[in-house]
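Listed below are the structures to be examined.
None of the figures in this text is laboratory data; all of them are computed from the coordinates on show. Predicted, not measured: the structure shown is a model, and the values here were computed from it. Cβ atoms are built from the backbone, for glycine too; each structure is taken alone.
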Structure P
C-alpha cells in the first residue's frame, strides 16, 4: 500500500529508540485558544406559537447545556400597521429567555409588511420595502425595547436567496445600512449581524466590494446545509468558510464570523433527498446519521479556527400539515421529532457543547497522521487548557453521485502521532457521547501514538486522551 510521503518518518519514529530521530520541525505556529458558542435555532410563527411551547424549548436548552438561541422577529406580523405594534408574545418570551433561563437570544429581523410592499399577496414579504426608513424606524423601536436583554441584531435572513429576498444586492445593502444606523442610535453596544448568507459567496463579496457594507456590520453570518440542499460533502465547509474569511480579510474591518444556521435533514424517499442531493448509502438521511452528520459538521467548522458561533437549525420537526418554504427537508431538520421525542442528534449536540464549553485550540497542524493517499479518512484534534485532548475521526462522504444506494460501509485504518506524552489509555465514544471502548496508546520519547484505528463511513468516533499523570481521570 502507498502512504503519503511525509509519513515515512512516522514509522521510523515509532520503531526506533534514538531520541534524535523524534526531532521534527513544527509546521505551523502554535495555535491560540478560542471559545466557540454552540446553539440552536427555532421559529415561532404567529399561527402556531405559544408561550408554553417556548418555555419548553428554553428548558430544553438549559438542561442540555446550550445557551444560545437564534429566533426571528417578524417585522410583518409585529408592525401590523405603520407605527402600530403587537408585542403580546415577544415581551414575555424575551423576558423569560433572558431573565429566567439565562439564554442568549441572537435574533434576526425580517420580512416586509404588506402595507410597505409593492408585491402581491404571495410574495410581498420578500420584496424590498417601498420605504426603507420604515425598516429603520422598526429597528430603532425594537432595539430600544429590548436593550439590555438582547445584544445583537441580525438584519434580514438569506438575502442571497430569492425565496427570502427578491431585491438586488444594492437594495439589500441600502436596507442593511439603514437598519444598522438605527440600531446603533438606539443601542450603541449592540452588535450588527449581516443577514445570513445561504450559499452565494459572490453576493457577500458584492456587498463588501461594491456596496461598502463593512463599516455598518460587526458580524458576518453564513448558513450551510451541505449534503441536504447541496451536493458538496460536509467536509468541504472549510472551503466555504475560508472564502468568506478572505473577503473579510481583504475588504472588511475584522468582522467576526458566525455559522448561525446549519443543518442536516433525516428525510429521504428511496435515494432521493433533494433536487441537488441523492443518497449513496442506505444509512444516510436517517435520524441516526443526522447525529453523525451534526458531529462531522461541528468538527469541521471548529477545526477552521475562524468561527465564533455555531447554531443548529432547528429544535422541532414539523407536521406534514405545516406550510413551509422550500421542500420537505424543512420538516425534518429538528433534534425533536413531531411528537416532541428526542432524536439522536440531541445527544450529539449536548456532547459537543460539553466538550467545547471552555477554551480549546485545534492541533491539526501539530499531529501527524498516516493514511492511504486516496483515503477518505478525516481527523481533527482539539486540546483544552487543562491538557485534555479530543480527537474526532470518520470517513467523509465522496463528492459524487451514484445511481444506486450502497448498503456496505467501507472501513479504513488510521494512525496518529501526538507531539506530547499522554496517558497510556484513551476512551472512545460515538458521536452521541456513548462509551464504545478504551484503547491503549503507544509511548516513545515524549510522543504518543494511536495505531490501527479502524473507522467507517456510517459512524464518527471521539477519542479522549488525558495528559500524562493527569488528575482528571
Structure Q
C-alpha cells in the first residue's frame, strides 16, 4: 500500500492506494499491551464501515485522522512538528506486502524506513509499523557513533547515551543503524521499543535518563531479536505470552546493570533500584499472582492499574527484575553471569528454552516463574542481608495523597476499620491536621459528599520498607564494590 500524508495542525489528511476491499486499522501498538482503540481517531474516510476498525474501500481512498497525542505510542501533528507511530495512523490489507509513505512537507524527516524516491518504505507491515516517522523544521539528527544517532527537536547531552550504547553493545553486537527518537513534554511518557529505533518522551524536569535509554535500547536484543515464540502480532486482538517477565523484567535488570557498568549509576543507586522492585513484592498481590500470570493479565491489569492493584496483582517489570537479580546472584556464585543467557537463547524462544539455558548455567529454580512472586523475595533473603525496617511497627495500612486515601492494604487496620480508597480525611480527632500513626484515632472522612466518622486502631506492620547489605563475591562481581548498602523507604502509613 501507498500513503500520501498532508500534515495539518491536529490532523493528517491521507490519500491511500491499495486493493479494492477491506482495510484494517490497528487497535493496539506492539510493545504496549493494551487495546487503545486507535481507530477512534478516524474523523472521516471514503469507504463503508464494516466494523469498528474495518472499512471497505476502493483502490484509492482518502481519510482524515485526528493526531494530537503527546504519547509517542500514537501520533501528533502541529504547525511545526510531526511524529507518527505508523500503527496508530495507517491501515493494512496484506501484512506481507510492501508499505510506503510520502510526507508532503519541506521539513527535515527522520525515520528508519528505507528511502525510495519521495517515499519511505517497509518491506512488510511489520517493518513499516515498527518504524516511527519524525519531522520538523527544527529537527536535528545528533550522531553518537557510526551506527547510532538521536533524532530530536530538543537539547540532550549525548555523553551518557554514548556510554550506554558502548556498554550495551558488548552484549548486543549490532550491525544495523539505530535511532533514538527523543522529545521533552509536560509529563513523562517513558519509552517504546522498535527494532531499529526507540521513541522516548520525558518531562522537562526529568534529569536521569540512563536507565530509560538503556532499557529501550536493550530491547533491540531482548524482544526485537530474541522474541517469545507466542508473541506474534495481529494488530487487532490481544495476544498472550507468559514471558513478559523475561521480555520486560529481565530487560529492566539489564538496563540497571548497563547503567552501573557504564559508571552512570553508583553501586548504591543500583541496589536501591533493585529494592524499589522488591518493595512491590511485599504487598498482598505478590502472595497471589505469579510472574507468568502477570504476563497474561497485562491487558487488563498492568496497563489498567486501579487503586487495588497492589492487593491483587504484581508488575512483571518489578517481578521480572527481582527474579533476574536472584538469577544473577546464583550464577555469580557459580562463576557465571546473567549476560550469558542472552548469548544462548534462540531467536524465537519458549519457557522451555529459558529453563534449558538456566539449567545449563546451574540455576534450577525456574519454577519460581509459576509460583506466587513473593517467593522470589523470600529466596533473595536467603542469599543476602535483607531486612524489613518497619516490620511490626505500628501502622494503619494506607497510602495518602494530600490527605486523600489512594490505597488500602488488605487485612490492615484501615481495611478492618472500613476506610476506602478516595476517602478524603478532613479531620483527625476533630482537628484538621496531618494524620500520624497513634494507638487509636477518630477520623472524619468525606466520602461521596457525605461526612463519616471512622475509628481506627493501629496494628503491626507486616513489613514493606527494605534495607540491604551485600558484600563479598556477590557485591564485587555484580556491583564492583566489596560492600554495598541501600535502603528503600515505604510510602505506606
Structure R
C-alpha cells in the first residue's frame, strides 16, 4: 500500500544505494540505455500499483467473497505486515546472497502470490496470498534500486536515471486507482492480481537477460531480532484489526497486547546490549534520527489510512462503483507527483525543514476541514479538499527522507534507509487498521468521517511538532546523499 506517497521506498533506498554502489563491481559488463531501467521498474511499479488498486476493489471483494470488514482490513494490511516485517531481512539477504538473486526470488514469490490472490476462493486464502505478496516485495524492492545504481556507474547518468525512475513510480502510483477501476469494471476484482502474472514473468525474463550480477559480501543475520520484530508486528496487527470484533478487553486481545509488549521489550534489550544490532547504534546518537523516523511513521499512518477510508467512503457512502471510484480518486492522487517535484526544489534551496513545516501544515488543515464532509457533499468539494491535503503531504515526504539521510550520513545510509522504509510501512499498517476499527465501531458516516479525518489531522500535527522540535537548520546543511527531486 510500499506507496508516494505510495512511492515511499524510492527516495530512501535510492539515497542509500548511491554510496553502496561505488563499492560493488560488476561480474560482467553493465548494460547501457533505458532497458535496465525499464526492467527493474517493472517489478517496482507492479508492487506500487498493487497498493492502490486493491483499495478500489474492496467493495467488489466484499460482495464476491462475503467477507466482513475486519477481513477487508487484513487483505490490505496483510501485504503491509509481511513487507514491513521482512524489509530488513530482505536487505540483509541481498547483501549476503547477491542483490540479483534476491531480486529474482522476490519477483517469483510476488508472481506466484498474485496468481494465488486471483484464484482465492475465500477471504482467508486471499489474506494468506497477500502475506506472500508482501514477502516477495520485501525481497525485490530493496534490491531493485541497489541494482539500478550499480548498472549506471556514471554519476551523472545514474542521477538522470533515478529521476526518470522516480517520475515513473510516482506516475504509476497516481494512476493506480484508475487502472484498478478499469480492470475491475471490465474483468472483475481478480484481474487486478492476475495482471501481475504476465507482467511479472516479463520482468523476470528481462532481469535474467539484462541485469548484471554483483558481488556478495557477508553480513550477519540476527535471526532472533528479526523474529521478535515479526512477532511484535503480527500481534499488533491482530490487536488493532480484531479488537473491535472480539472486544478490546477480551482474552485474545489482552494476550496479544502482552505479546506485543514482551516482544518489544526483548527486542529493545537485544538492540542495546547485542553485539550485532539490527541498526547501528551511532544512528541513535542524535535525536533527529528517531524524530525523522517518527515523522515518517505518522505521515504514512495518515496517508494510507486516508486511502483506505476514502475508497470505502466513495463506494459505500456515495454509491460509486469501482470505475467511478478510480476516476474520482485521480485528481487526489495526481497532485502527489506535483508535490514531490516541488519538495525536491524547495529542499535543494532551503533544506528539509521548510517543506516539512509547510507540507504538514497544509495537510493537517485540509484534513481537519474534511471532518465536515458528508455523503451528500458535492464531489468537487471532496476532491479539492483531498487534493490539497495530499499536495501538502507529498511536499513533506521527500524532505522527510532527505532529513533522515542527512542525519545518517554516508556510513550508515543503507541502515537508515531500511529503518525509514520499515517504519513507514508500520505506519501504513497501523493507519489502515485504525480506520478499520473506526468503521467497525461506528455505523453513521457522519461520525465515521469526523473521527477518521480528525485522527488523520492529529497525526499530521504530531509530525509537525516533531519537525519544529528536532529538524533544525543545521541538520539541513549536513552533507549527505539527497533524494531525487522526483520523490
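Quick rundown of the values:
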| quantity | calculated |
| --- | --- |
| Ranking P, Q, R by distance in nm of label points 7 Å out along Cα→Cβ at positions 289 and 425, the structure that comes out highest | P |
| Highest-scoring label, criterion being distance in nm of label points 7 Å out along Cα→Cβ at positions 73 and 201, among P, Q, R | R |
| Test item: distance in nm of label points 7 Å out along Cα→Cβ at positions 329 and 393 calculated as 1.3, pick one of P, Q, R | R |
| Origin of the derived value 1.8 (distance in nm of label points 7 Å out along Cα→Cβ at positions 185 and 233; candidates P, Q, R) | Q |
